[in-house]
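Listed below are the structures to be examined.
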Structure P
Amino acid sequence: MSIDPVCGANVKDREAAATAFYRGCMYVFCSSGHRDQFLADPAAYAIKPCGALKLGVMGAASGNLTPEVRAAAFELGAAAGDLGLVVITGAAPGLPWESARGAQSRGGLSVGISPALSLHEHVNFYHSPTDVFDVIIYTGSGLMGREIVNIRSSDMVAIVGGHSGTLGEFAIAYDEGKLIGVLEGSGGIADIVPSLVLAIEKDTGAAIVYDPDPRSLVQRLVDEYVRSHFQRPSVFVRNNQAQSPSQAG
């Protein structure tokens with residue numbers, strides 16, 4: 001439940017008549033007229049802080065990472081920072097580190113989801129960085145367990161290059177109906193996503209946006225999320241709605 005910033009009415013997010021994006025946040029409205037009134041002078045209405053949308057960036061932490069792919073990952077994070085999004089990564093080196101660095105370079109908030117149970121384990125066992133994260137969450141879940149937290153903490157997910165870990169993150173995001181952006185030409189898992197989707201043969205409600213330009217990809221993800229994808233219930237909500245009372249619980 002959210003509040004229409006123009007009239008103060010409570011609005012169920014998935015039943016909103018209209019939406020708008022401003023400084024990292026999505027606002028919902030009970031009418032398109034209120035949205036238009038808001039957009040005419042958003043600073044006058046956006047007086048209460050709201051939860052910023054979160055972009056999860058998933059990509060290779062190691063391997064042959066070319067300067068071009070590193071720069072693209074940096075630009076992805078920078079674009080998110082410019083829009084006021086929170087960037088979520090696996091607190092890893094490589095492409096996730098580049099994206100987090102890009103977000104911070106534009107004053108954006110960078111959150112790292114660590115597989116470790118402590119700072120000591122994060123640095124000394126996983127050999128992972130700490131320098132470009134405003135917040136590190138220590139899950140103690142290991143690499144595969146961390147992937148679930150990455151995806152479920154993100155409103156949108158971007159795939160950049162990637163190896164087996166990124167494959168796992170894509171599989172979770174796709175299976176749970178997330179909005180997914182694929183940076184075309186970045187190699188690895190990103191470049192085989194179309195083949196993966198064909199092989200999966202499963203309608204999960206996920207939506208995929210393909211784009212070779214990092215800034216365009218981020219903008220298109222935000223536009224698609226605010227336009228319609230926010231209304232798609234998670235796979236868990238859909239499953240619960242489909243159950244009869246005798247099947248639930």
Structure Q
Amino acid sequence: MQGRKIFLDTETTGLFPEKGDRVLDIACVEMIDGKLTNNNYQAYVNPERDSNPIALACHGLTTEFLSDKPKFADVSDKFLEYIKGAELIIQKASFDVGFLDNELKLIGKDKLETYCDKITCNKVLARALYTDGFLTKELLSRKLVEDEKHVKPLREKYGDDDSKIIAELVKNPRFRVHSLDHLCKYFKIDLQSREQHHGALIDCLLLAKVYTSLQGVKKTCLSLRKSHLFSENKTVQSDEESKSDLSLKI
């Protein structure tokens with residue numbers, strides 16, 4: 001994990017920048033040569049609009065709290081200077097990049113990709129290493145998702161028949177098996193800091209832990225492949241097979 005990597009996350013007023021939703025929290029965590037530096041970046045932003053109630057329940061940042069915060073135009077130069085030349089690692093790159101590209105467009109600046117070395121989607125990396133079915137089975141067999149709303153009714157319906165529950169969950173796009181929450185649960189990363197509200201900086205720190213764990217798995221799997229002990233495992237892709245997916249030039 002050589003070089004400078006920036007783990008990036010945003011919180012927003014909703015889900016749709018094309019419908020006027022805006023960024024209200026930006027955070028970055030820096031890693032150089034595989035070590036966190038504590039040289040982090042975080043800024044609350046006045047989005048100049050109210051948050052969707054569902055989004056507000058998630059991040060807890062009220063219009064009143066954000067009313068005296070700087071606008072994106074006021075923090076953009078410092079933010080862009082911070083990420084300059086680094087690899088950005090984002091849990092769901094299409095979401096955060098879409099919002100940040102919109103914010104940059106509103107103030108007459110180029111897209112995010114022009115300011116960094118490359119953009120890597122952590123969700124794509126996770127999917128390259130773990131299939132939906134494998135990760136769902138692991139989460140269910142280890143009793144890590146029993147209290148989740150998509151699992152409870154299936155447990156009531158199918159009882160101890162995990163195979164049927166897994167089949168239903170894999171087909172359900174709302175289960176989002178490769179989400180940051182689920183990856184943290186799989187790697188036994190403490191989610192206590194995220195229990196009440198999501199925050200961009202909190203999520204960046206969690207993402208850094210998940211990414212480091214995924215890189216360890218990837219390294220082990222590639223080593224096993226080279227020794228011909230793991231060549232038939234279809235849940236893992238080699239660098240050559242997956243490199244076009246792991247770094248997204250949005």
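Here mean projected area of the Cα convex hull in nm², for residues 85-220 alone has been calculated and equals 9.7, so which of P, Q was it run on? Before the final figure, lay out the partial values.
Values: P: 7.6; Q: 9.7.
The correct label is Q.
Distance in nm of label points 7 Å out along Cα→Cβ at positions 173 and 205 was computed and gave 3.4; which structure, P, Q, did it come from? Label of the source structure: Q. When mean count of other Cβ atoms within 10 Å over residues 53-60 is computed across structures P, Q, the figure 14.0 traces back to Q. Across the set P, Q, relative contact order in percent (Cα under 8 Å, 6 or more apart) reaches its highest value in structure Q.
Give the label, chosen from P, Q, of the structure having the highest value of Rg/Rh (Cα atoms, Kirkwood Rh), for residues 5-92 alone. Show your work: numbers first, answer last.
Numbers: P: 1.14; Q: 1.00.
Top value of Rg/Rh (Cα atoms, Kirkwood Rh), for residues 5-92 alone goes to structure P.
When helix-only ellipticity at 222 nm (-39500 (n - 2.57) for each DSSP H run of 4 or more, over all residues; to 500) is computed for each of P, Q, the one that comes out at -11500 is P. Have a look at P, Q and say which one yields 19.2, 59 for Rg and Dmax of the Cα atoms in Å, as calculated. Clearly, the read-out refers to Q.
A value of 2.0 was derived for distance in nm of label points 7 Å out along Cα→Cβ at positions 197 and 213; which structure in P, Q was it taken from? Numbers along the way, then the final one.
On the way: P: 2.0; Q: 2.6.
It must be structure P, since only it matches.
Since every read-out is calculated from the coordinates, none of them should be taken as a lab result. If you're wondering where the values come from, they're calculated on a predicted model, not measured in any experiment. Cβ atoms are built from the backbone, for glycine too; each structure is taken alone.
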